[in-house]
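The following blocks contain the structures, represented as structure tokens.
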Structure 1
Amino acid sequence: MSIWVTGANGFIGRHLVRELAGSEHAVHGVGHGALDPADARALGLQTWINGEVDAANLSALAAAHGLPSHVFHLAGGSSVGLSMERPFEDFSRTVASTARLLEWLRSFAPESRLIVVSSAAVYGADHAGPIPESAVLTPMSPYGHHKLMMEQLCQSYVQSFGIRCAVVRLFSVYGPNLRKQLLWDICSRLRNEQRTLNLGGTGAEIRDWTDVRDVVRLLVRVAEGAWQDDFDVINGGSGRGVSVAGIADGLIGCWGSKTAVQFSGMARPGDPTSLLADNRRVLDMNFDWRIPLERGLADYVEWFKGQARA
């Protein structure tokens, strides 16, 4: 199969390419970031185009390699904080890029399966327990609103033009090579031997933490499964919630540090109190989350210390 990955040079994208290439699929990517041919091949990409997800670059891939059987769409904004600072940039990365991809697929590859990576941020606040895919969507940041717009665009093209699309709403994805967000921030401070970690929020915020190595397996499972509907939405979460304070304590323990943690007690803008997946759809797929949180955190600390020494 010829498989395309937008955003293939990103955190999740790189892991996904390795997973696909490891199964001997021909994988081609488009997105931002300079990769020379040797680096692209080492990653598992047969082709890499550094540029926008637009008609010119998509047509260039098709001319060189034929039409894709599957397209994994990972390109887009990846930060609530940056979306608050630069909302139009986040809109362009997420909504505009999706519109260009859908229009190209409509015109040239309507039979391709499209797997779109969205976010639990579309759910917003006021969800005390596990959130089903049918929950009312009340995003509370530009990032969440733009992911919802992206989903609505996909549904529109499915209904109007016969595109086939599965949306996977990911929750809190972490793992080796993640160079931002909570785990990176905490490990950076531990490396600097800070006696006290002063973190934002209350520490009681609940998140559904999933290791990226499991997440990409789930994305592939969705892509290769039997599609009963032309448009589907699936929670890409484990159904197990852990507080931010619990994550901080786990990382400190893996590091072997005696560092104390203090939280500001102030909720951060665009940050819901709880985001926990109702994972019944994933259970119905007989998908198994293989990497428990304790191992995932230990692996992250080991990776972080290794890249710091490099």
Structure 2
Amino acid sequence: MKLNLKRPLAFFDLETTGVNVALDRIVEISILKALPDGTEDVKTMRINPGMPIPIESSMVHGIYDEHIKDAATFKEVAEELARFLDNCDLAGYNSNKFDIPVLMEEFLRARVDFDLDNRHFVDVQNIFHQMEQRTLKAAYQFYCGKSIENAHSAEADIKATYEVLLAQLDKYDGVEFEDKKGNKSVPVKNDIESLHSFTNMNKPVDFAGRMVYNEDGVEVINFGKHKGKCVEDIFQSEPSYYSWMQKGDFPLYTKRCLEKIWVRWNGKKEALRIERQTKISLETPVKETPQTAPATQPKEPAKPINNDMLEQLKMKFSK
């Protein structure tokens, strides 16, 4: 089917240093411009973000620091991109929530005028999610071919959820799944450990997702200025961050998980301090006590003067 276009529609996708719209940067942009005459024009650029790419992001999109060290910055290509997208409507997958906001942040930082007024925006993900709803009611109809009676009552919903899982196990038995890194597996199995792994792919530490485990199983911050950094490393460089989170508007379970990491980190510090102190003690030479002179015989205490002594002295000195 050919798109019915009145002006170009630019499908674009970004690879970035992370998912924080305000802080993260573009490392690659690819644009497919569909023209009203049915032709297409494609432009792809690697971008130097001016900051290190977190390893967690590189492992998703495969772009590492060495791949973009000689690439142009966004500021250097901003004018070219603005011209390429001139008079285009914009389209993408989750583009309204992520790609367009990130692109606008980059244009604003580069001080290049890119006006969104009078453009149309087509987010393909929104079509998918709205036409194939992700509610329990929709899942029950899709997997079980039935409608929930007394929907939104706790008992009816939980029974439907149980039936949906059983139907999923039947439907996806032996079905191959490929993740974002190209790894293939058959994850939906009648095995709770397998289902746990598949339904917790983001590896949250605290369920709220404020902290997640990286590929090495180490807790990292998943928001804000420290996103992607190891929690213990932040404690080392900015100890006040712990107090800020404990006093902040975070879930209690998040604070509890953070406290466990804090206690463990302080335990490591104390163990390291004791180890260093012990090492210093073992390496410090013991000073030998200098030999002292032989002890002299204690003097006999003086005797009191009596008449005999006086007589002896008198006889000795009188002549």
Structure 3
Amino acid sequence: METPGEAELDPYVDFTREEWSRLRASTPLSLAEDDLAALRGLGEPMPMLEVEEVYLPLSRLLNLRVAATRELHSVTETFLGHLHAGAPYVIGIAGSVAAGKSTIARMLQALLARWPDHPRVDLVTTDGFLFPNATLEARGLMARKGFPESYDVRALMRFLSELKAGSPKVRAPRYSHLTYDVVDDEEILLAAPDIVILEGVNVLQTPSRRGRVEASVVVSDFFDFSIYVDAAEADLERWYIDRLLLLRQTSLHDPRSYFNFLTQYSEDATRDFAQSVWNQVNLVNLRENIAPTRGRAHLVLEKGSDHAVGRVRLRKL
């Protein structure tokens, strides 16, 4: 039962899907069905109605916030009497493995790039900032891959610092989900982007959740806006297992795939393997390190069992 004054202490304003969809106003739909098909993740439904009712209003909100942030920077530069190199607007997207972060990140990248004022929108995942598998194996961390200690946080912070300093060219490491490892001698080049979307399970973690209480700056300090993709544990588990079963029928047949051995497994054995990984790794990481950061996001997208967003929570200013 809600106690008196509890609602006033809640930092979020809640919207039903219908209420949120009305905030689209006159924002035009700039994606065709072919565009949408290319953006969908494996096994993740993303009907056009979802784009219209959830992501178009979100793209409108972000477009307004980008414009307001630029105006604020202009005011500060006028006060200082000199101009600084333009820094991109940085959006962080967090949430569990299998929550659909990557699809949402690609969707927002496509929608935001179609607004006239910020055509260059780059997308970077924190997977590239994982330590290489050889390093993880040497440190006994392969079973903790995706946990805070498995990331090269210094490299990630350096990347964000250069980005926010307005460096004309910033590089990020590239990760291969096929080989399940950082790609040697291959980088993502960001050349003066207007907006950067950084997607990953760990982007909203606090210093203590990175195991470094003494750190005074965290990844989210560089964000202008942050999103948490939320779903029930049972749904996340099912989505993870179903996705691995689909991959077993497709990309895992590539001999370069780290999980190629699963193609020799029966469907039941593959399901058991996925269940074990979920219980021993992903669920533990979700409960200990990811879900506790949900309340730090500017916006929470709450998904139902069919991947559709049913409620949106926007942090009050």
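Bear in mind these aren't lab numbers, they're just calculated from the coordinates by the rules spelled out. Computed from a predicted structure; not experimentally measured. Cβ atoms are built from the backbone, for glycine too; each structure is taken alone.
Points to keep in mind about this one:
- Sorting 1, 2, 3 by mean count of other Cβ atoms within 10 Å over residues 166-173 from high to low puts 1 first, with the largest value.
- When relative contact order in percent (Cα under 8 Å, 6 or more apart) is computed for each of 1, 2, 3, the largest belongs to: 3
- Looking at Kirkwood radius over Cα pairs in Å over structures 1, 2, 3, structure 2 comes out largest.
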